[in-house]
Structure I
Amino acid sequence: MRLLEAIYAEAFAELERAVHAALELYSNIHRGTGHNSMVSTTLFERARDIVLKYLNLDKNRYEVVFCTPIRLENLKKQLKYEDYYLISSQDIDLPLGVRALVIKRKFLRKCAPFQTGGGMIKYVCAKSVLWAEDPDRFEAGTPNIINVITFAKALQLIMNLGDDIFKEKYDMAVTSFQDLNQNDYLKYSEKNSLFELRKVMIGQNIRVPTEVGENSYINFDNAASTPTFMPIWETVCQTWKQPKHVQLKIVSEVKKICAEFLGAPLDKYDVIFTSNTTEAINFVAQSLAVEYTDGIEPVVSNTLLEHHSNELPWRYISGVSLIRISIDDDGFVDLNELERILRDYNKYHKHGKKRVCIVAVCGASNVLGVFNDLQSISRIVHKYGAYLLVDGAQLVAHRSIKLIDVDIDYFAFSAHKVYAPFGSGALVVRKGLLSLNSNRLSKIKLSGEENVVGIAAMGAALTLLQRIGMDVIEDQEKALTQRALRGLSRIPNIEIFGIQNPDSPRFHTKGGVIVFSLKKVPHNLVAKELAEYGGIGVRNGCFCAHLLIKRIVMIHPIRILGAKLFYMFLPKLTSKTLPGLVRVSFGIENNKKEVDWLIQTLKIIASKPRSRAKRLLAYTHNGTPSLPHTAIQDRIEEFVEASVNRVYT
């Protein structure tokens, strides 16, 4: 017995070591720039190879799709039993909510996406979409990155130590989530709590290679995904080891934490755990499709400000029309237009049986950083008998929100944008509003609740944010944004989009997201050089908000059509040359020194001489098809490979 206990302890210890190493260099995958995104992307993609090795399958014939239990059910409907293999985190007794569906490539190509949103497209126009290649087009939204890496590492350990190494738990159970989430950071005052928490951000001491030697990595891509902190990580490690009855308690208690944090009393709202915001909004869209059967033709109204996760789900629901509300140059919704549309459709019935049933808006823009006036939007929406859905992905970590006070009907958010990047999210919905049959709703709930690790991390993160105080977070975010805007404005040939003046009366509605372009440097080259010169991770491109980017950089319809045609026939070339911008986005881990380093590095980039071709591409907001290969790039690639080996050794 003692020998078995030692083996189990060794397995968990190695799993903790490896996943901690992955968290030290965590960032969003596939579209980010910088060292961390490169490491996380490579770790995620190699997880597919580990699954195939575990099943002894040929990677040239099979493809791996990572999905939640509910997404797995939808994808399997398009396949025959003999077409695929399946392995689950349940099989190895880790509460990760991961399914690895292994499909023959020739059969996967025939399958259609069943959920839509961010991360699964190449190019979006107002009326058409070009989907990403397999398997990305089936992994809607930000995937469960860290839990997938955990799953792959666990499979490696099982291959070495035996099938049952994670199935036995010896004297590891706690009695409640409160016992699981005991940490010293809850005892400090609000401002001191933030100061102390920053000291234990995972990855803060990691040094990365740059042109000027090794620097501490700076994450300015918080709008895509956030790092995590030791108290949250400690909660995750304990949750791995909990028996089933404790896991059920964790889920129940975190529902209460989530409801309290969002001002959504559980006697009026349901908290349904999902994998992310994208999945949550898809569930609402599917509910809308079955709700109106009495002759009403449902209409959804969203805005030009939206992320694809609050755009694409509404396009692909049969029988539902979509109307987009315009915005001004700063990104604010035209409230007069919103009221006029609702009045015409729902009061005067100018469009026959069509009725606006849901108005779906973001709480904050992931591009322009503005916070919508949800109180005014809600008043107008409910005045005309519609429901209000808020995409809260960019809101929850930055501003206080009370759903009951604002009168919000549906609210969706992702924990990976709230310092808990372990694959969970939530749909908070007024009781009785989801028109799904009880069997379907039960499967949705069970799917989300299987990822107990992600739910526990969410609870720990929301508890810490509440302790710090959202007013404290808002103040520090404003100070960083003011400093950044003033510094950026002094860089030659820069163009900042949205609210630019920290002294503007509208500045109080802006969060820590800034998009810009350098008029002589293509956006993808700016991002590459920020990583290589400064060790700074940002995002460039269209940020899963193609319609908004086209609007704010004023892309002519002919260019849009040309880009679409080029993408169809020359996808690899076109993906680099699409119009785009550069985005920096702040989180609670960032400080003024990092902002100053960003400004200093951008001044160097802006002052470098560029070829006429590069200047022309930058002038038209296009990326360059030929990024220069540099000596530091080779060192960064070596760093990435070494970092990946630290996890999967």
Structure II
Amino acid sequence: MKKISKTDIFMTIITLILILQTVLFAFYNPIISMIFAALLVVIAIVFIIGRNSVRRRVKQLVYSAALSADDTDGLFSNTDIPIMVVSGGRILWCNSPFKVSVAGGKNLVGVLQDEILDSAALEALDHLKSCELAYNNKIFLVYSAIQQQGTVYYFVDQTNLKKTATEYKLSRPVVAIVAVDSLDEVTHNMRDSERIKITGKIQNVIEHWFADAKGVMTTLSNDRFLLLFDEKNLKIFEEGKFKILEEIRNKDFGEKINVTLSIGVGYKAGSARGCEDLAVQALDMALGRGGDQVVIKPQGADYRFYGGVNAATEKRARVRTRIIASAISELVSGSENVIIMGHKYSDLDCLGAAYALYGIINTLDRPVAIALNKNETLAKPLLEYIEENDPECKILNDEQAQSLVTKKTLVIIVDTHRPMFVDCQSVLEKAKNIVVIDHHRKAVDYIDNATVFYHETAASSACEMVTELLQYITSGNIGKLEADALLSGIMLDTKNFVLHTGVRTFEAAAILRKSGADPVKVKKMFSGTMPLYKNRVRIASSAELFDDCAVAINEIEDADTRIATSQAADELLNIDSVKASFVICKTADKYNISARSLGEVNVQLIMEILGGGGHRTMAASQIEAESFDDAKEKLKQAIDEYKQNR
């Protein structure tokens, strides 16, 4: 049965009233009755002409659209596709499928098109001739056909398709590999029965956390487990910020054992095997950043990080160090020449490690040089000490070092693992054989083409790592100059053996002292001028507290800006209740931030939010800002984000 429109009902009522009035006035005043009769005829003629005109217009619109679709008869009269015709911003006509499927049984003829299509949808239709529309708890794909008299819109119901696609995405496989950080180290003195008991407790905690995911869990080894589950559960785990990390960290396993987990997650790879490969990459990243965290790697997207609040566990065994030392020795023997370089604005740790390697490789009868920008180094006292006592040491600038690079050149990078931070990027770009020696937490943009990637986040400094390597390369024979250089780097990064020190740090220092390192000479390398000291005090005195962090600004831009900034950041840690310090300075058109902490706050994670990096207790970043106040505001936002994600 055809539904009568509101317009038809209204016109019918008006007509009946006019007929009734005409009849009544016929008994009292025939002239008025004739006027009403004429008015009735005029209204009827206007209504019929107007209605036929609208119908012809709608028919012409739909017919024109039908011609463009080569489906004249079906599109106009028999189609099941919801169709809406709009002219002058109002709905002129719609077919029955539209009323049922889109309008929910309502007749929307005459209302504004904004009732259906919002401004975003109209903009998309204007540019792309199609858009996705959510309306009345359904999802439609809308197409438009613009005609001279108006616009015809076609609505294709995508609700079931979208629901199926969403269910498919949420059911895609996710692979996670769970590793117990340094389990062999924390249970090395236990009996087998005690070790199995600890492993069982750890597995029970993981199984209890994983039970709600209704996935598959299997044991790969004593300290590694493989998890397979749906993507929808990954979202749940992320919303809970992987509470398993905190549960394991706070769990009492007895025997004063502190256990942490590292988890690598891979998904969106198209197959379970591909997801497993991504999970392995993610786990490697988690371990490279010190463990106690979850790293998620989707196919074709960036890493996501959760956790990372604890320091890396120091390993007692030196098996890997001996293997790395042997590999480096072979690479040096097979190369034509060796170039050693560190990061931009090199410090004592960077130059100390580079010079020690230079000295040892020089004794192996291989041409070797250090690539260093002397004008930007922060280790000028050590550089002057080297030039005074070893004038034949080859320290080259970028162009000189680049001219020496051949296919058989070995390039050794120390104290950084990020391509954008190396002192001479042109040398790195030309190199075919690369060795990386670094202790900073692994960043996403690491040097991924290194032949040897020696990375130990538990080490206090690059100098500590090089000290251990040299024992196996030279049978423990380290020269006095090299020993002084290495000790200065260790003292810098540990703040005179206060921060980030382990058993192996003091063992390395003992080896260097035995090799002739002079603590007094090393101490003099940390001396500064009176203006530098006054500037450092001025910066520290102007600091303001932001929660438990001290934030200061160094507005003086000179040759000692970076040194004063880093020293002021160290100085601020001496203030009671300050857990982290940040000092902002400006060099050229960039704003630099030096960050320090005593370990409770992971300043590396804060600097990573701003595009920088570093270590747990010492990090930095370089940002773009309009002013110091703008830079300070961005820093505070990064601190807030870090604390919210903890």
Structure III
Amino acid sequence: MSQYPHLLEPLDLGFTTLKNRVLMGSMHTGLEDRPWHFNQLAEYFAERARGGVGLIITGGFAPNRRGELLPLGSRLSSLLQVGMHKKVTSRVHDAGGKICLQILHAGRYGYTPYNVAPSAIKSPITPFKPKALSTKAVYKTITHYGRCAKLAQKSGYDGVEVMGSEGYLITQFLNARTNQRDDEFGGTYENRMRLPLEIVRTIRKEVGENFIIIFRLSMIDLVEGASNMEEVITLAQELEKAGVTILNSGIGWHEARVPTIVTSVPRAAFVDPSARVKAAVNIPVVASNRINMPDTAEEIISSGKADMVSMARPFLADSEWVNKAAQGRTDEINTCIACNQACLDHTFQAKRASCLVNPRACHETELLYTPTHKAKRVAVVGAGPAGLACATVAAQRGHNVTLFEARDSIGGQFTFASKVPGKEEFLETIRYYKKMIEVHNIDLKLNTWVAAQDLKDAGFDEIVVSTGVAPRIPNMPGIDHEKVVSYQELLGKELKLGKSVAIMGAGGIGFDVGEYLSHQGPSLTENKEAWFKEWGVDIDNKTSGGLAAMEIENSPRKLYLLQRKTSSLGRGLNKTSGWVHRAVLKMKQVEMIGGVGYNKIDDDGLHITISNQDGDVLEERVLDVDHIVLCAGQISVSELYKELQGNHDHNFGLHLVGGAEFAGELDAKRAIKLASELAATL
């Protein structure tokens, strides 16, 4: 019997059956926007279909030009586009899968000067103020939704998903905060929900009965002046009457002050609103957000909270997620750690999406791990993220790999990151690599400081040096004072610091250390109720938008976060997660100071000079702190590479990857990608 009987049970929709309860949720990859990328898009989806997904949803396609998310972005509005979409649907069907096209009208979230909305109210996250749609234009837009669905049907899609959440056009019509109309689409909630109902009725009329219509319903908006649970349920019931086949869950708007998808959000945090909707309708309901492992998914379905689970980023991380779960290989799943660094951050930069832990994602036709014709003896020195990626890909291809690590465990910088509250998911990546070392018979040698001569004498064909980084130690008086510790010492040894601490450096590591030192007790990631209180979430959604007063636990110590630059602190953090880190430290009343010059450290504390961007001195201060944590950058540890490189008569390939190749601000995305690409060529 399967370990996940409810998750893997077929779902009968009447006119068609889904082979399991796993839905690959919509995610924009950047491949949708250009016709010449559709071959790559087709293989991207086909690989997930072969991996066992029950139903796939594409990234969003606008029903007309004014609905585009980006200028000349993804849109399905003409018969001329059907041919390229057939490439996608035929490949997915050949792989045994089913696929729906998502229809997404961006509304005021469009990054275009020609965007439109129910009212001319500018979004706080996009640059252009929208034009208010006339009543006639609203009805025309409804017909465009129907046209888009009909074109999807002609293209071979099994259905469509109507994007009715996340703060896009339909959500903007539903809520008074963005809908100030006085026609039949504004005013009362009955009028405001007219648009989604008319869209669904129009689509059903165009496509007939035997076609899947999914509606992505905002279960909890997490913004002020938005829907409450009673209104959500009312709309859900009316959507069922209008002809919707499945209700999918949307959580929060993109402008919400509450994080919904970053790694610090507890797993399945927002399933309860979906469960309340499921209890009120007779059609399948899908739960979503921060569901990344089969145990979580099985519990949701077996408990009756949802009929299906939706995951998007987990299928970037591992296209074989469903097959591995079905075959009892859960510990082989490359888990999504919700870092957003290569997926959503890329999307918001108009780059092609990928995945930090799986750089093949969206590059399936380009980054190939083909079996080698000639097995080589490969040495990889350093078992941090880059070394682990290189070793496992090389071994997967058939090479004989020996992995050397000076510490007593693998993981490198990921081990340090996993100690930070909200980053416990990083342990899943370490678990995955431990299993891959076992599966691919990699010879792992822990507690082994290998010398250049040892490697030369061993007769390896290829040597990959991935020895990582060490904290940069600033050159200043008192740097060796007993108050001073590096971030690696703090996290690695789990040191107990005093009641006042200065953090030198406000990059990603500095913010991580700030979160580590400003929390006490169990991580909120492991306690949903405590997390809801701190972020002010009314998960029952009795209030408008599901917001409540924030109940913030005080930091156990006074913290100073310092940087040399005069720009605002955290400006260089990742777009989709950086705002969360800044918000957390602000909530914890961490004092953030820019334009800092470090003078000296002594028994009185850290002596600093604060200057403005013109170099004018504003203030001299002595921070009376118990400890000072160094987060002032890293230096590459590459002496071994230099020693090996210095021997001109060697007969092995020599390579340098990861932090040893380039320290900078720690970048696991770059390290894993380059290491995997190297291993694919060995």
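Out of I, II, III, which structure matches 16.6 when mean count of other Cβ atoms within 10 Å over residues 359-366 is calculated? The partial results should precede the final answer.
On the way: I: 26.6; II: 16.6; III: 19.9.
Checking each candidate, the match is II.
Looking at structures I, II, III, which one was relative contact order in percent (Cα under 8 Å, 6 or more apart) calculated from, given that it came out as 12?
Clearly, the read-out refers to III.
Out of I, II, III, choose the structure whose coordinates give Cα Rg over 2.2 N^0.38 Å equal to 0.92 when calculated. Before the final figure, lay out each step's value.
Working: I: 0.92; II: 1.45; III: 1.01.
Traced to structure I.
Of the structures I, II, III, report the one carrying the highest value of FRET efficiency 1/(1 + (r/R0)^6) of positions 383 and 479 (r between Cβ atoms, R0 = 30 Å, to 0.05). Please list the in-between numbers first.
Working: I: 0.20; II: 0.95; III: 0.50.
Biggest value here belongs to II.
Among I, II, III, considering only mean count of other Cβ atoms within 10 Å over residues 351-358, which has the greatest calculated value? All intermediate terms of the calculation are to be shown ahead of the outcome.
Working: I: 17.2; II: 30.1; III: 21.6.
With respect to mean count of other Cβ atoms within 10 Å over residues 351-358, the highest-scoring structure among I, II, III is II.
Out of I, II, III, which structure matches 3.3 when distance in nm of label points 7 Å out along Cα→Cβ at positions 303 and 631 is calculated? Mind dumping the intermediate values first?
Details: I: 4.9; II: 2.7; III: 3.3.
This figure was derived from III.
Read the figures in this text as sums done on the coordinates, not as results from a lab. All figures in this text were calculated on a predicted structure; none of them were measured in a lab. Cβ atoms are built from the backbone, for glycine too; each structure is taken alone.
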